Structure 1
Amino acid sequence: MTFDFLPCFARNLAAVAVAAGSLGILPAQAQQAPTERDEEEIVVQATRSGRTADDEAVRVEVIEREEIEEKILMTPGNIAMLVAETPGVRVQVTSPSLGSSNIRVQGMDGRYTQLLADGLPLYGEQASSAGVLQIPPTDLGQVEVIKGAASALYGASALGGVINFVSRRPDDAAQAEALLNVTSRGGQDLTAYAALPAGNLAGASAGDAIGISLTGGFHRQDANDLDSDGWADMPFYRRWTLRPRVFVEAADGSKLLLTAGAMTEERTGGTLPGRTAPDGRAFVEALDTTRFDAGIVGETPIGDALTLHARGSLMRQTHRHQFGEIVEDDRHETSFGEVSLNGKAGALDWLAGVAVQHDGYHSEQFSGFDYDFVVAGMFGQVEADLAKNLIFSASARLDRHNQYGTFFSPRLSALYKSGPWTVRASWGRGFFAPTPFVEQIEAAGLSRLEPNDGLQAERAQTASIDIGYRSGGFTASLTLFGSDVQDAAQVQTVGADRVRLINAAGPTRTRGAELVARYRWDAFSITGNYVRVDASETDPQGSGRRTVPRVPRDTAGIVAMWEEQGKGRIGLEAYYTGRQSLDDNPYRAASKPYVELGALAEVVIGKFRLFINAENILNVRQTKFDRLVRPARAADGRWTVDVWAPTEGFVVNGGLRLMLGGRE
């Protein structure tokens, strides 16, 4: 399938729809047996339509609170494992020295994935690679994943997809909880959540509902040198987080969400005290981060048929990077505002709005890389019930970028239902305004990077066909997907200690398939998935093509879980990661395949929950095959090779969770 492929794609889609009578990888909640919990309608926020997930023409996978609860017991400090176990989504470590990571959706580079909180860019236009590790899951109600170009609604940062973290709403009774977790690698987590629902606060007018939540956490980790080579395989970090939220629902149907957040973190890796890199000198890597943000989301009805929506946010993040003797101090800022109007006319839902966003970067030591991007856009969306079982969606956005020009981003989607079958199809286009912060530069800093002269905006189109089936406790889905990225930014070596960014000479092509199946019987469930990805790009050092580095051709997983409300849960999981092509690795050209095993147990004793979790039971570790540290420093400044396997080995964590109040 090539992306001159659109007419052929449409014909094939029609044939599939006629033959199979259905489309789409089912949302996560649709991949379960129809229990009482599953029959609760889940409204998706990320698509802006107000429809339930089952009635969305755009493919959305929803990670519900039940699954979030499970992942909180595994990694209370960040959302990495929560999203990593979604088929087609991979959390890729970008810096083994600091543990930084980004999120790749269906093989596309991590910088193309937009991270949102309640639809707001609270983590910036392009979330830093440390950002994935700084988002706690404690106060999440659900997570929504849209795969493929979503620039039609979210602009330049959503070229590869959107992950929207939806906040947890206060229950109908006051509640509080606290979690204490320790790990076998010297890690500790302490998180707390409290919420007051409507009726507990004075000053609210009759019919108004006001709720407040407050989430905070402290997280730390000792540095670990597991292969005793003097270099930290796991970094030291210490992090504090705090986030209050206010929820208002007025008697006239108006809604308001106010949120603010603060986070500070110290993170250190590289050589340990008294040890040196291969050149005989100490090389400490460190990253100190401070972030403040605030946001507002509101809506109010206008008459009987229209609703006015407004969203806005501010984010300011400062960094102090250390790469050996080089120190880089910088500041990232994002401000965002949007107003839209939506309504309904018969079987047609529509949305129209305008938005403006500013993204700025300012470096004290390397001001030549500073930028101030201002993007003003107008967008629209229509969704129509064309027939009883056929839903069509079209959205488009026109953006004016102050540096890269004007871009038009459309997206078309369709949903067809027939008995136990569903079929979804989607096609979209988008763009990305390049910054210096591709994976290698984020890991090594700016000191060896040539000025960004003549870079063009990155552009892409993506498409998918999804076929799903559900009957009783069994669900299955098959997804075929593809993407072409034009002018992708790549790092090219131009000297022994100099690199530059260039636009790829040819398209970066990704083709793949996802297969997911689940069976649920009472309290027991078993889920399996297999993902195949074929991704290629032009070689930045030559004229030929190569496999995109660190994108596994094959991955698979199986999870078995027993869970009963008020008693506890027991889970077993196994994940396979196939071979990966490696870039500039002095030890090997391709990785080894590996298998990871895990086990989780939780028991409920009154208001207390005791849990223990074992990850990577087989103790798979990259340093059992090769060193992380290179024999000589790379041209971009890195002392380490890319991470292609776990670096932490076998880890056990466990702790105590206290739950007070809430819905009984």
Structure 2
Amino acid sequence: MTTDADHHLSVSLNGADNVGKTTQLGWLHRGMPNARLVGTVDAWDSRWREVAAGDFAHWWFVGSTTTEHVGLMLGSHVARRAASGPLALEDRGLPMLRATCAATAALKDGLSPSKALRLVDRIAADLPAAASRREMHVLLRRFDDPAREAAQALAREPEPVTERYAAYQRMLAEILAVQVERGEYHTVLDLGDAPILEVQRRLRACFAQAGVDVPPLPDDVLDRLWVLGGMSESGKSTVGELLRDEHGVTRLKIGYLLEVAALRAGVAEPYQRWSEREQAERLAEEILRLAETTKARTISLESAHRFEATAHLKRVWGERCQVVYVDADVAIRASRAAEPEIRLRGRDVIKRERGADRIATIADHVIDNSGPLSALKLTINRLVSAVDLPKVALHASSPVTQSGWLGQATDHVLDEQVALVLATGSTGTASWRDGWSDLDLLVVRDTASATWLRDVAGTLPAPDSRKVGLSVFTTADIDALRVPPRVVQSLRRAAQGIGVLYRRVGYLLPVPVTAQGDRTSRGELGLVLMTTRRLLAADPPDVRAVHKHLVLLAKILLRADGHDFHDADDVLTAFRELHPAAGCSPPTLADLIHRPHDPVLCRQLLDATDRLLTYLDRLSHPSPDRPCSRRFAPSHIVRTNQ
């Protein structure tokens, strides 16, 4: 025979202070309209107001006896349970209430966690029990180590705390760990640094698995969320336009999304009805829905005017959310406005009341937009290029060829401003061909003044009959990926330990992803085509230069196919197998090196290059009868840098 108790359910979230219990419950409740958010026990007994009217901390830690403390805590829980309804969401369930009582008793009486829990249980045995029903207790914790968990709870306190409170948090974390070992929580979620959105998703999945009726959040396909803040006429809209037009970011307005959320919830005045935290969470759900529907991977939001909403949005999304504060002097902003300055200042007053100016203190990026548009474009390009790049500490590698000259060259350019020295291309590798390959060196330096370029870079000694190519970029250039495709490939190879001759201690190299290598290569395709056609028109042709450009064109197409080869023969072999319709059959590199003036080999090279150019021209104008290229990699060639 089933009873109401079998059908009634109480779900509780538990954990140390500041782990996010109340925030997660509030969001959960919006997705569970049939549930009742019963909150914390202090709302269910009038005696809490009397205690709070005095010195609450003294009563909690000193003035009350353990029996009084346990009686009030558990008596309040009984009252809460009596009015819970069929489905209740509890902020701290019975195990957590026992834990808080035990932690307090342990401090008052000098007890161990286990003895304190036994004391609380003995007192509870003589008190009225809450009505029986199904229960599901979930423990949220950042770390399984009690010391780290307590430290995290204290670090999240907005104000400094007393040593007594800190000791209480440490004891509470120890007691929660004891309870976990005893199996008093149905589920333990170790959160680490997971943002609020990820925790909410995990909670809903956990409850759904246990049979609790809670809808899942929309699928999360978003890679990056840009949140744009700043005062009136600072340039937020221009930044949003640049992100959209030059970087493919979906541009949205916060006001519009909140209107959609309000319509969905049947709320007429969202800014009055919803706290700023709830506004941020409602925004997050609308962003998820839109991204799921449109498959947008990167979104920008304008305009962030409310400080607490913006701060909470960062907590909801974590590192995926990048807040950009656009700043400019008031006189410059006034010169951009189409309204009198007095109206601009009036709008500033309203925004400051909402905390819009304080968003600069929590922004990931603060942009001074007092200069020309060119400066803003360069700044936005750097932000977008650098924000998603992983940075790694490289380790120097030993070159297998030209080691003597590479050592001398490194010593020649090295000083305190040099961050990185790389051997690039085939230099220093087994692919280097004497009499054919160049000696290529890349230097990354904090600055690259004309004086240094003349006196140091310009005096780099070159071995007899060997061409030396020295490329110099600043650390700012590298951070913004303001480099040509071949340097992008060199950076990717350096991350694999190839070609690193020197790295300054502490310097971290941003590593471009495969897609960036592909995009930058195709972006240079026009220049490569122009140069290749000039080489074909020359009489006599420069065999070495034509071959290098043939290989470069093949590399660009292979990268677009998702393959990355470096050795010239591997590149051309792969191209023949993946693009047989090109009919590109150049001579081998070994034959060209040994017989560079052979007219038969020269004609074969020119014909292969001409065929590749013709094929490339057809690729951008596909027709139904054009043969498709093969979509797989040759089995006998080793692929790298996938």
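If mean count of other Cβ atoms within 10 Å over residues 425-432 comes out at 20.0 when worked out from the coordinates, which of 1, 2 was used? Matching structure: 2. When semi-axes √(5λ) of the Cα gyration tensor in Å is computed across structures 1, 2, the figure 62, 29, 27 traces back to 2. Consider the structures 1, 2: one of them gives -1500 for helix-only ellipticity at 222 nm (-39500 (n - 2.57) for each DSSP H run of 4 or more, over all residues; to 500) as calculated from the coordinates. Say which. Only structure 1 yields this read-out. Once distance in nm of label points 7 Å out along Cα→Cβ at positions 417 and 441 is evaluated on every structure in 1, 2, the highest one turns out to be 1. If we compute distance in nm of label points 7 Å out along Cα→Cβ at positions 465 and 481 for structures 1, 2, which one ends up with the highest value? That would be structure 2.
The maximum of distance in nm of label points 7 Å out along Cα→Cβ at positions 97 and 161 over structures 1, 2, that is, the highest value, falls on 1.
Here relative contact order in percent (Cα under 8 Å, 6 or more apart) is compared for structures 1, 2. The highest value is that of 1.
Values quoted throughout were computed directly from the atomic coordinates according to the rules given, and no laboratory measurement underlies them. The shown structure was predicted, so the numbers you read here are calculated from the model rather than taken from an experiment. Cβ atoms are built from the backbone, for glycine too; each structure is taken alone.
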